[in-house]
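Following are the structures in question.
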Structure I
Amino acid sequence: MPPRATFALLLGVAAALGPWTARARAQSEPLESQSYPYAFDSGWLQPAPGASGESVLASTTVLLQGARWVRLRFQAAQLAPGARLRIASLIDGAVQELDGVAAQQWAHTSAYFNGDGVQLELVADPGAGPSRVVLHSLWAPPQSITALSICGALDDRTLSSDARVARLLPVGCTGWIFDDAAHCMSTAGHCATTELQVAQFEVPLSDPSGAMQHPPPEHQYAVDPASVQKRSAGLGMDWAYFGCFPNSSSALTPHQTQQAAFSLASAPSAAQSAVRVTGFGVDFDTPSASRAQQTHLATLDSQSGSTLRHTADTTGGNSGSPIVDELSGAVIGVHTHGGCNPPPNVNANTGTALHEPGWVAARASPSGVCQPSASVTSYCTSKINSLGCMPALSHSGTPSASGGAGSFTVHASSLLNGRLSFMMISALPRATAFQGGVLCVAPPRRRTPPGSSGGTAAGLDCSGSLSLDLGALIAAGNDPRLAYGAIAYVQCWSRDPLDPNGSSLSNGLRITIGP
């Protein structure tokens, strides 16, 4: 039929339908979305001279916690011939590549990607000229921040106070201390962006409107970027391993302050066993609990390779939470992605198992602060004795887990001669008034057997001294305060009969035990 006849026929049909046609409505349904600012600028980059093969010039993880889908918007995508953008979904591995022409065709936007994040890379072939990508924002559903992964009709999380679990900011994730040599931390790989900056412990409740409240600075720790190792390649391949610098106020590490760490299970629990997930997810039912620590005991739904599926309730902010075998109390994996939907369509949330090969390799090769190195520093203040001398601790050798007897010795000098003396060893420092001086070691303290300070045989002077073969105590292997990676604190106490309190105290030594 000729086109004009077809058009006339359609007009006739419309006329015949009459008033019904006026009431009919097109069934299009515009996609609801919202723009979220997201700044990233690669700067001008090009492959190194003589490079062979493809070069990854820049890479960043773009994440909006809880989003069901995301789409990127670029402020600039200035791509030389041979350069391109590669965008990969963190949840299903879907990939889009845009060269200069395609970027123009897509009007400096990307395709839509399932899940709450993508890996954005600027890549180039050998000889490609300078290129640059500037990310302006991303689109996601307006409910993305509030999207839940509740595995039932109700949110069954309850408030908790696990000393091992931290809130990570400004990335908005969860992390946790575990018992490697330096007692470092883990979280989800997609959380280990440049926004992984601060770990907060002892987190208070949010205010009644849901605005997060922060703990005092002595419970906040700066993340060491040199310690971060990660993988962010989607389900079952999403983990990070990192450490924090000692607190700038207390000089203590997170583990020293919290005095707790998770053990790691050698293998995941059997399916349907009880697991617990604890973290700092948002909560819109109870605003004061939002981004405060909550926990839920549920079940391990299944495991396949290094992918764990569980039914514990989670929300945005729970990424990085430990998945803990309730029976043993050991961590078996890290929570990374939501997946549960409101009933009756309930599936499971997802995590990465502890035995993921890359994660195993990272823990075996720590870096930054997670790789303990032997060190000795003086701290605290000596007490001047009755003869005006100041007892002092010094050392010889290196504190090493493999050094053996005689490899590291702590010496106390300027003690009164011929007086009862001993060393005190602790896992924590202290600076409190004690017997007219300062006690530098916190309880529980290990005291060495008392001995004489020696020195001049007659009279009273400051020729006394005391030595401790700490290398032998480390080699004995029966004191966790003296294990590889541990930080020990030592101080000397000595009798001073002319002092009003009858005692003398040295300064302290802070000792990190290396390999």
Structure II
Amino acid sequence: MAYREVTMIEITEVLRQWLAGARRKQIARRLGLDPKTVRRYLRAGERCGLAPGMEAAALTDERVTTILTALRGGSERPYGASWQQCETQRDFIAERLRAGLRLSKVRRLLARQGVRIPTATLYRFATAVLGFGRRAATIPVADGAPGEEVYLDTGWMTTLAPDETGRRRRFRAWIFTPSVSRYRFVYPCFGETTASAIEACEAAWRFYGGVFRVVIPDNTSAIIATADPLQPRVVPAFLEYAQARGFVVDPARARRPTDKARVERSVPYVRDDCFAGEKLGTLDHARVRAVVWCHDEAGARRHARTQRRPREHFEAVELAALLPLPATPYDVPLWSEPKIARDQHAQVAKALYSLPTTYVGRRLRARADRATVRFYDGPLVVKVYPRQPPGGRITDVADFPAHKTAYALRDVTALEREAARHGPAIGAYAHALLAVPLPWTRMRRVYALLGLVKRYGAARVAELCQRALDADLIDVTRLKRMLALAAPPPPAAPARPDVPLARYLRPRTDYTLARPTPAVRHDT
């Protein structure tokens, strides 16, 4: 009789019939077993306390387990000499395997030392004793509450049909998969950017009719700026979007597919089942095809794990638990770090905005949305401007130094006031210089006039300006030549210093001797 493995149910049936009074050969004939095999099972039952005539209830699961253990007890055979050599070289083999060496390389290293072990024996020893090639057990994570988590993955799909120039463009897709219902949503796009990620999320919320509380993305640079298992840093633009929509970003760890095992094979599945073999002319056609596939095909197909149709499962369990759908579309901002140039302007989206002088040469963070442009120095808001179209320019006069404002804004009135401050004649001369159809073209001449005031003094320039006005001579160059050739005024006589009184100097009267008064003689 050929060898046949006897199942636990058949062993139990052998013992049950034996307890009922059936004989050994009769049991073997009924069950198609060898009488010797039946005899071995019956002897094992006797050793465990069973005997014919006992009730069937005596054949408990504990006794059956004990009998099966006894039957398998002597099946192992002792290891040979090659296995003992493996035990002797155990530390050497384990150290090399931890270093990443292949098992065939370890065998050759052992052979160099004179230890020759068969490949099969070395492999059995490495797998049974050292755990070589053995993967850790995978513990499935709970699906979470309905409407709470959605996985987000991205990958390349297929190519569109050739356009009028014969070019075929390849597109990507953002794939959303709820952890409970597995009701997928696919959003095709050309570039994997932060703007396309936000656009895909907006389309997903409209498709689902609400917002999930937690988004678990793959470590794409469009969403995650720094991938870290403990403290990942989200791209500021996407983090701001998450705050606006009220969900939390919980990225999976880098190179850890078990963190999102439910969606790890979603990219090839979507590529092969949704887009493969389809004639897609434009990206809009691909998006329409994706919605039809998600709603009518994949959404109506019974899921192998949940054994429910994803769309029905989602509508019955998760739809009511979602956050409310946003009422207005999200304005995707543009974040940048422009450098403030020497002209005190920064460029954002091809438009120029002025900033204070203290920020010249530095970089500030700028946020541009549909209506405004904001500049930040760390957490502080520096300036807020209405957004300008490409090529536009907006300047705040208060950003420039006071002495340069007139020149920057071509303010001829301020120049006239500055000239009049040094004297009426100089102000009148400046007014005469600027009395032309395009006065801002003469501003440099007024600046030259103010330079003469600084060099020669206001009095001399005012006197000469009055004389030039009387002679109708409106020429700063000739005025400068006249001031240079004119004789300089005579220098003022230096004032005599006051000599202080000496310490022992006395008035003249102290040294004047009084003349004696002559005596008057009286003649008798």
Structure III
Amino acid sequence: MKKLSRRGRNILVGLTIIGAGAGSLSFVDEYFEISKNLDIFTSIYKEVHTYYVDDVEPGKLMRTGIDAMLSSLDPYTNYYSEAETEDYRFQITGQYGGIGAVISVKGDYVIINEPYFGSPAAKADLRAGDELIEAAGQSLKGLKTDEVSKILKGSPGTEVKVKIRRNGVEMDKVLTREQIHVKNVPYFGMINENMGYIRLQGFTSGAGDEVKDALIELKKNSNLKGVVLDLRGNPGGLLHEAINVVNVFVDRNQLVVSTKGKVTELNREYKTLNSPVDTKIPLVVLANSRSASASEIVSGTIQDLDRGVVLGQRTFGKGLVQTTRPLKYGTQLKITTQKYYTPSGRCIQALDYSNRNEDGSVGTIPDSLKKAFKTRNGRTVYDGGGIEPDVPVKADRLSNIAISLLRKQLVFDFAVHYRNEHNSIVDARDFRMSEQDWNDFLDFIKDKDYAYQTETEKELEQTAEKAKAEGYFEAIEPNYTKMLEALNHDKKADVVKNRKEIQGLLEEEIARVYYLQPGRFEIAFTHDDEIADAVSVLNEPQKMTELLKP
């Protein structure tokens, strides 16, 4: 190798020093910008507080600034005040001290929407539709759900007296609070004599153990030939629990997910640590556009390892990792620090998390922006946003009339009415409404408001506004009124026209009111088309094999 001359060596040293100096200048410039902008922000805050025409609340003003700053980053970087930290802790642990019930506002009072199975609320025979009139000697009229929740919560073992109103009759109940753990697996069981089902609705602490225990119980059935793992609507949760769930179905020491971010020292690879329960049993994972984060790690890993088939719709596309940073005065910052990558190397995160459809699903991604990856068997999978299912199933779209009946709580109200009129029903999976039950429903809603605005009505309304502005409305008003009346008549006919769909919703709600969550899941075995599709796939071993081939 030719040696550099003395002059060449001097030039090289000079360039190195200049380069080092340029790096230092860049470093200094960045921190000068930070210092300068903090000074500007502090000055504005002080000037507004001192001179603004009205009094301002310092905490509220600062919170507005913090929230606006973080909202410019991504949807998952959030600030938690000291008061909000307890709610955030519940999101992570799924545990609190209370009576164990889902509540919602209806009119002047909060009502019981659903007691948790086996909870103090269920033991005290609180039912869906019960109005909460008083609690702990305090009137609950006009209070919001979070305000009522604070009154009902308390240390396990303590009592709380509540006054409820059911079907117009008031009664007192005394409940003993317990440590409530909202289960990650609210239900598991047999769909039929051969196929098992596990519903996983969260990834709080213990999710992996709950899935493990569920599969062990299902395997006690000697006829078990396949399992459906339902992740639809599961928003995710703890990363290590996603790894534990995967570990139930795959061997130890298997890479599940890696995380990569700006601080390379924090990049990690996460592998399974335990012995699996079963690595061979045929598996179908159900997912949809609301399956996010940890749900996508599980479904993506099962797909990448060709351990099972993913069925449903493309998942949410939330592949950003959040880290919780403790701040002063008991506050916390949950900040996005990294991205998730499945075993094949693809990133779960949607390319543009701000571009989403109305249901939250990822918008259309051009093929040119997608990158191909290979599964263990050599199948091609793509990144770009969420997990694309192996068996795509079009999402069910409810009719406008069904959506209106649900939004106006008439399906729920009739289920509560039905419960008050009938002491018991048959098992959930066998329950069907009779012709008389359907006629009772039609009678129940005949004086109720379940109107909704169709696209035709919206266009008519816009036409009327333009006609008024141009002075032509009087000429078209008689025809306009007749058209609106005709459309309103058709909406009444819509109930009968969409009977199958509406009756299915009513049967599911009635089963839930009687049998709580187990009832809701068991009746789905005969009502849910995607579960039926999953069973169909599992019943055809050759089809499973073909789906997992390159």
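Quick note: the coordinates plus some simple rules give every number you see, no bench work behind them. All of these numbers come straight from a predicted model, not from anything done at the bench. Cβ atoms are built from the backbone, for glycine too; each structure is taken alone.
A few notes on this one:
- Structure responsible for 279, with volume of the Cα convex hull per residue in Å³ calculated and labels I, II, III on offer: III
- Read-out log10 I(q)/I(0) by the Debye sum over Cα atoms at q = 0.12, 0.14 Å⁻¹, for residues 139-250 alone, computed value -0.65, -0.77, structure in I, II, III: III
- Structure (I, II, III) behind the derived value -10500 of helix-only ellipticity at 222 nm (-39500 (n - 2.57) for each DSSP H run of 4 or more, over all residues; to 500): II
- Structures I, II, III were compared on mean count of other Cβ atoms within 10 Å over residues 115-122, and the highest value belongs to I.
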